[in-house]
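Just so you know, all these numbers are worked out from the coordinates, no wet-lab data involved. Fair warning: this is a prediction, and the values are worked out from it, not measured in the lab. Cβ atoms are built from the backbone, for glycine too; each structure is taken alone.
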Structure I
Amino acid sequence: MKFTTLVETIKRAVNSAEKITGKNLTLPILGNILLKTNKNKLHLSSTDLEIGIELIITGKIEKEGKFVVPAKTFSNFLNNLSEEKITIEEKNDVLAVKSGKYDTTFQGFNPEEFPIIPEVKTEKYLEIEKLDFEESLEQVIPSVGYTSPKAELNGVLFKLETSGGQKILKLVGTDSFRLAEKTIPSSKIKTNIKDDLEIIIPLRTAQEVLRLIQEKTEDEGSVIKITPEPNQVEFSFSDMRLVSRLINAEYPKYSSIIPNSFENQIVINKKELIEAVKIIGLFSGKVNDIKFNFNPSKKEITLEAQDPSLGKSQTIISPKEISGNSIEINFNHRFLLDGLNSIKEDNIFLGLNKESNPGLLKGDSNDSFSYILMPIKL
C-alpha cells in the first residue's frame, strides 16, 4: 500500500475514527484503525463492536493494500504535524510514514484479523436534511438517561408514524424525570418505509452521529440517510457511514403523560427566565430545587431558593402573558435549564396544572419541540 494525501484531510478522518475505537484487553486490535486503499481513495475503519465507522478520503494511490495502525499513537502523531502532505506506505509489515522532515514507522496488526464493519443490506431508508437532524438531536439528547437500569431509557427513540396521511418522524428522550419530544414534519423527510417504525438508538451512538454532523460544517446542504434493520442501523452522509447496534427493548408509552390542556398558561422571555434560573439556582438545595410562585392576579412570577449552608435568593419577573390560578411548584433548576436551552424561540410557553403534575415547555410560536418536566415533591 502506498498513498499520498493532505495532512489535514487524514487528520480529521483519523480523529473521528479514533473516538470509536474500543479498549478491550482480550481484543487489543479494537484499539486500532484499519487503513485500506481502493480506487484513489483511502478507507479508514474502526469499531468497538457496538459502533463501527468507515470514513473515506481522497488522495493519490501508487499501490493498493491495507494496514492496521494504532489509533491513539497515529492520531497524536498527525495532530502534532505542521507539514502539508503525507505519504503512507506499507513496507515489510510496518507502516512507513513520510511527511516533510519526518520519517516514521508504525507497528500494527494483521489486517485480516480486523473486525468487519457490517453492511446494512435493506433497501428501506429515511433521509433528513443535515441541519434539521442536527437541531433535533441537540434538543433531545440532554434528556436521555445516562446510567438508567432500564436499557430503553439509555437511548433516543426514533418513531416514524403516519399523521394526516403523511409520514412524520419523532425523536424522544427521557430519564423518567423529564422528557423531550421533537417532531420532524413530512416536508423535511423522505422515506420509502410504508409501515410505522420504532427503534431505540443508544445514547452514545446519537452523540457520535451529532458530533460527526457538527464536524462536517462544509456540508451545510447535505442529507443524512438512515437505514434501519431489526438489530442495527446505519447513518450515512457525505464521505462516511456509521453502523450501530440498536437497544432491544420496548420504549415507554409516554404520550399519556404529555398534557394537552392547562389550567395555567404563561408566556415569558427565554433569556430573562434563563438568567433568573441560573442566579436563583446558585442557592438551591441538595435536589437542585427552585420554588416558583405563579401569581396571575399580580401578573408576576416569584423564583426562590435557599440552602442553610449557602444562603437565600429571590427574584420577581413579569411574564408577557399569564393566566389561571395562583400555583406554587418546585422544579429541578438544572433540568429546567436543559429544557430552556433546547428551545430555539425567544419566547417560551409554559403550561401548568396541579403542583404534582408535570409542566410543559415549548416555543411560544412553534409546536415541533416539547419538553415535559416533573416537579419536585418536597
Structure II
Amino acid sequence: MSTEGRDAVVVDVLRTTFGKRGGALEHWHPADLLGFALSSLLDRAGVDPGRIDDVIGGCVGQVGEQGTNVTRNAWVSAGLPQHVPATTVDRQCGSSQQAVHFAAAGVVAGHYDMVVACGVESMSRVPMAANARGGTGPFPPSFLSAIEGRLWAQFRVAQVLADRYGITREEMDAYSLESHRRAAAAWDAGVFAREAVAVPIKAEDGSLTGEELTSDEGIRRGGSMTTLGALPPAQSWEPETAPDITAGNSSQMTDGAAAMLIAERSVAERLGLPIRARLAHFAVAADDAAIVLSAPVPVTHRLLERSGMKIDDFDAIECNEAFAAIALMWAHAFGPDSERFNPHGGAIAIGHPLGASGVRLAGSLLTRLEAVEGRYGFQTMCEGGGQANATVIERLP
C-alpha cells in the first residue's frame, strides 16, 4: 500500500457547550456526554458512522464512570455501529490533542481512511485526581527521588513559573478579566455558533428537563480588577507558596466533550465531504517532571525547528489557559500579536474539561481562522508530568 501524498484533513469539529462543575451538565454520565458529541458530529457531517475506521478519545480521570475505555463505552452507548473500534489515551490535559496526533498519523500512514479524535471529562462526577487515589498512588519512591521530592500542587508550580518569567499578580488578573470579556463577546457575536452545540439538561434521575445549556456556563460578565484582586490564594493549605495564584486567574473545573472527524483528503473528496483544514505539523516534548506546566515553551521551539515556521506565520494561536501564568509564560517567551493569541478567550472563562480541551482548542483555532480568512493556526497546552503537545493546522478555503 502506497502512502505517498496522503494528507490528514479536518472534515468537521465540534464541542458541547461546557458546564461548571456541579452545574448544568452534572447529571450527564460522561460516556453519554461524549456519545452526544460523537453523534452530533457524524450527523452534521452526514457521514455513515459504519465507515469510521477507529475512534481515539482522550480522558484524564480514567476511573469510575470514565474507566474501562470511556471512548468505546460512549460509542456503544450512543447506538453507533458496534463493529467500529475505539480506544482511550491519557496524556493528561493534552489527551484529546494527542488523540488528534495519533489519528492524523494513522491517516498519513495509510492505516485509516476516516477516524474520529475526541475527548471528554466530567469533573462533576469524576473529581480531578480521582484516578490517583488508593494504595501508594501513582508516584513510587523512585519517582519522588527522581524529582527530588518536588511533588508540588499545580498552583505552586504556576507561581514558580510566574516568578521565573516575571509575571505579576496584576498581569495575571488583567489577563483573566480579558479572557472572560473575549469569551462573552464571542458568544454575543455568534462566533461559537458552529463550534459549540447546545446540550439538553438532565434532571438527577437522568430525564430531560426540556431546557438546554446554550452557552458556556462558566463565563463571568462584569468582573473587575478589584473583585479579582480581593480573591485569596487558591492553595489555601499552603498560601505562601502560591500567593498570586487564585481561582480567578486559573482555569475552571468543567464538564464537556468534543470531537473531530479526520479523513484522508482523497477519501473526503470522493465522498463529497467538506474539507475545512489540513493537519500540517505536530510535535511533543517534555521538561522537568516536577515543574509540570513548563513544556509549552520547549515544544513550541521544537515545532518551529521541525517545521521551519515562525510565530508571525500563525494567524491564530491557542495556548491553553490552565492558569493565566502559563498563557502569559508562553506569550513572554514568544511575543505573539495579542489579537491573534487566544482571541476568543480560553479555559479561564470557557472552562477546562481536561480530556476534551485539546479538541476544543482545535475547534476554536479553526473558528478563528475561518473568521479572519487566515491560513495557519497553532495550538499548545501544558500537560501533567511536564509534557506538552503542539499542533499546526492549515485552513483550506
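At a glance:
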item	result
Comparison of I, II - label where distance in nm of label points 7 Å out along Cα→Cβ at positions 65 and 361 is highest	I
For 25.0, 83 (Rg and Dmax of the Cα atoms in Å, calculated) the corresponding structure among I, II	I
Structure responsible for 28, with relative contact order in percent (Cα under 8 Å, 6 or more apart) calculated and labels I, II on offer	II
Which of I, II yields -9500 [helix-only ellipticity at 222 nm (-39500 (n - 2.57) for each DSSP H run of 4 or more, over all residues; to 500), calculated]	II
With mean count of other Cβ atoms within 10 Å over residues 33-40 derived as 18.1, matching label from I, II	I
Ranking I, II by distance in nm of label points 7 Å out along Cα→Cβ at positions 97 and 265, the structure that comes out highest	I
Winner on mean count of other Cβ atoms within 10 Å over residues 57-64 once structures I, II are ranked, highest first	II
